Structure P
Amino acid sequence: MGFTEQTPDYRGLVDLSGRHVLVLGGGLGIGRQTCLAAASVGARVSVVDTDPARAEAVAKEVDGLALTGDATSRADVERLVAEAVARFGPIHGLADIIGISDFGPISEITDELWQRGLDLNLRHVLLALQIGARAMTEGGSMVFVGSISGLRSSPNHAVYGAAKAGVGNLVATACLELGPEIRVNVVAPGQTATPRVAERHPDPGYYDKAGEQVPLGRVGATSDIASAILFFLTDLSSWITGQTLVVDGGTGRRFAYSKL
């Protein structure tokens, strides 16, 4: 193929009008912002959450479809995808926001905690890849939320880190098997101010202190992560697949002793 240079309609590359985006874990925090972001550029949004009230509230905000179910259950994911397709047609974008971290030393990890960590942070990724891909009959893009904990070590965070590392590797393999019709990528946030983190750290000064460790001077907002997810859902990223995009304000580039 000879060289030809074409200039696309860059504004049009962001437009998701007529496309169907399914958001797993869409009722809160990063998930809610992802629903709002996708809807703002024209997508029809199916909002999945374990809490029906949260799903309904976000679906109302985006004039979308509220769905309730357990994304770690194969039967539930098959049902959720089928219901979404019945309402809005083939899926063109899938964003999987689900993830919950437990803390504790390796010596205290029980079989139950290990399995919980894998289920809540990795199992649903496999189900989304398998079942979601079948619903992308017109092609599309899948985006999964990993974590810098899956790329860097952190004490008392072994189960979460191991599972999130698995997300990146699983997606990297999926890009080889699902391309060229379907793109798959990961967004790996640094510390982000979410409702769940706020529950864990109610001290109003916590984020200011945490932000001192970030080169950009603050912890992430849920909209920062949703913006990166939106990039992967749109055609701006049409030649990107199998990648992990770190969105951490530069934290991962800081040498551990740089402030000493």
Structure Q
Amino acid sequence: MTRTALLLVVVLAVTACGGGGATGGSPPAGELGDVRGEWVVTELRRDGEVVPIPPGTDGTLTLDERLSGRAFCNGFGAQSYRIEGDRLVVEELAQSLIGCSPDIAELERLYLDALTASDVRLRREGGELLVSGGGVDVRLVPRPPVEDADLAGRWQLAALTTTQLASSPLRPAELEFRADGTLEGTTGCRPVRGTWQVTDERLATADVVADGECPPEGAEQDGHVLDVLRQGGTVRIVRDRLTLTAPDGLGLEFTK
């Protein structure tokens, strides 16, 4: 039984006056300082009014070789962007299409509208980054590094991802990363255990074993979870959302 993919990639917008556009990331504008890296949304305002961000949701922005991030529900990315003075130019922005609740969908729309507006500007205020466009102001702070203590705890599987697709799990699954360096949980159809540690924001695992047999209808999810856990890879935590991405592009997303 195959998963039904819930993610489609679509082109959201091509910003006006972009010209031919640069491919890949661009050096940050001198007056902005170095804005490369991962940023987390702390506040969003529409026409000066604060739009509440519900607990357990997150908006992020990464400025590096490419522009990418999470718009509170869906992921987005652009292969081509540049910074001209204080102006952010995004040539094309692609977004996943996972269904969101109405309040989160509105947050997502406002955030992406700001990033793709023809008048979008960047400004630094102390250690914060302010993105303004289309009547929307987005305030961001640098994402704190992930330490062992951040990963420790019980996490519920929210999505299985590849480089192009994301899907909801067919069966509930969870993992507990314990402070003693052991992990236990379930793939959705059988128990799994092993050991873990985080070094330089990369998860390293060992002795990952799944007990018992998995029925055919749960085999695809089971294999995906085990592949990611056995490979390890990059770890990202923003608020209550954990993302594990293996070197081959497979990934898992969890919530607390």
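Rule-based calculations on the coordinates, nothing more; no lab input. Small disclaimer: the values here were computed from a predicted structure and weren't measured. Cβ atoms are built from the backbone, for glycine too; each structure is taken alone.
When Cα Rg over 2.2 N^0.38 Å is computed across structures P, Q, the figure 1.06 traces back to Q.
From P, Q, which structure was Rg/Rh (Cα atoms, Kirkwood Rh), for residues 106-161 alone = 1.11 calculated on? Working through the options, I get structure P. Suppose helix-only ellipticity at 222 nm (-39500 (n - 2.57) for each DSSP H run of 4 or more, over all residues; to 500) works out to -11500; of P, Q, which structure was it derived from? Of the structures listed, the value fits P. When distance in nm of label points 7 Å out along Cα→Cβ at positions 66 and 122 is computed across structures P, Q, the figure 3.4 traces back to P. Kindly point out which one of P, Q the value 0.25 was derived from, the read-out being FRET efficiency 1/(1 + (r/R0)^6) of positions 114 and 234 (r between Cβ atoms, R0 = 30 Å, to 0.05). Derived from the structure labelled P. Comparing FRET efficiency 1/(1 + (r/R0)^6) of positions 82 and 98 (r between Cβ atoms, R0 = 30 Å, to 0.05) across structures P, Q, the highest figure is found for P.
From which structure (P, Q) was Kirkwood radius over Cα pairs in Å, for residues 58-185 alone calculated, if the value obtained is 15.6? Corresponding structure: P.
Which one of P, Q has mean count of other Cβ atoms within 10 Å over residues 42-49, as calculated from the coordinates, equal to 26.2? This figure was derived from P.
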